[in-house]
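The following blocks contain the structures, represented as structure tokens.
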Structure 1
């Protein structure tokens, strides 16, 4: 028995595992052997290539392309028209399927509209990628990155607020009150 929703215009290929409560909307294509967790929302005109893995509660907005080699942990947000690549030097006449590079997106990370994630660069947990950013290197946990190429501009809380650290390296999320520490150039939640 199917325990997820798929709009009649969507295509789901064989070998996919789709979690309970997941919704797949108009004109989306879930290609062979993908794994989509529970309570995901796959927007309109989304392409999820073979063997992609999405955790639970992943939100994929309209017109997103997620290519083979990408894995997303739970609670990831992929903004409208963002895209992942999987080959570093594509050529139409050269088959490089054996050269796909992997990209991992950590728990709770958000990737803004029209951002591009160049393959082989992981996104840390709760990182925040600004709209239109082009990620060309690893993004640390809780980092805020913007621009082309993406550069780190600060740190974000798990609730999506910019963190302001005091001289002791302590910051509090204005919404949750959770405490964060900046230690050796990395942020940890206490």
Structure 2
């Protein structure tokens, strides 16, 4: 076994789990999941059948990741955040054939106790504030907060709020990388 699993973790058959991934206390990995290398699956996590996690995904404690969720590389899922996979759940009606896909793109962070309504895409390096309720797609590098979540700014790849000058240029205070804001979209300036 090239990954670590605490003795209280339950790992069903037919999963692919990458090297150096750690699965902690009382977590359950259900059948047919693909979990990349270097991931950290916290305590009391349930990963439902068919979920895909890229490399270096950090899943904090008390999270359920339901069928239909895909997280790309370097995604951070904060403590007790929530994914959904059905728009109109009812206990008496089986809706397994209605699961909606939710895609969390590379480098995105979702804060503690946030709720992600199914069927959306969270863009690269987006930052979802703690407790936010996300009901629609989130643009790359966007900072969203509140209920319902609303755009309040832009974030660097290192997780710092960006301050754009009159020319639409911002610099990350940690990395020094520059970003360009044009037509309400942010991209990292690859030449600087």
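Rule-based calculations on the coordinates, nothing more; no lab input. None of these values were measured; they are calculated from a predicted model. Cβ atoms are built from the backbone, for glycine too; each structure is taken alone.
Things worth noting here:
- Of the structures 1, 2, the one that 2.2 was derived from, the read-out being distance in nm of label points 7 Å out along Cα→Cβ at positions 22 and 54: 2
- Structures 1, 2 were compared on distance in nm of label points 7 Å out along Cα→Cβ at positions 46 and 78, and the highest value belongs to 2.
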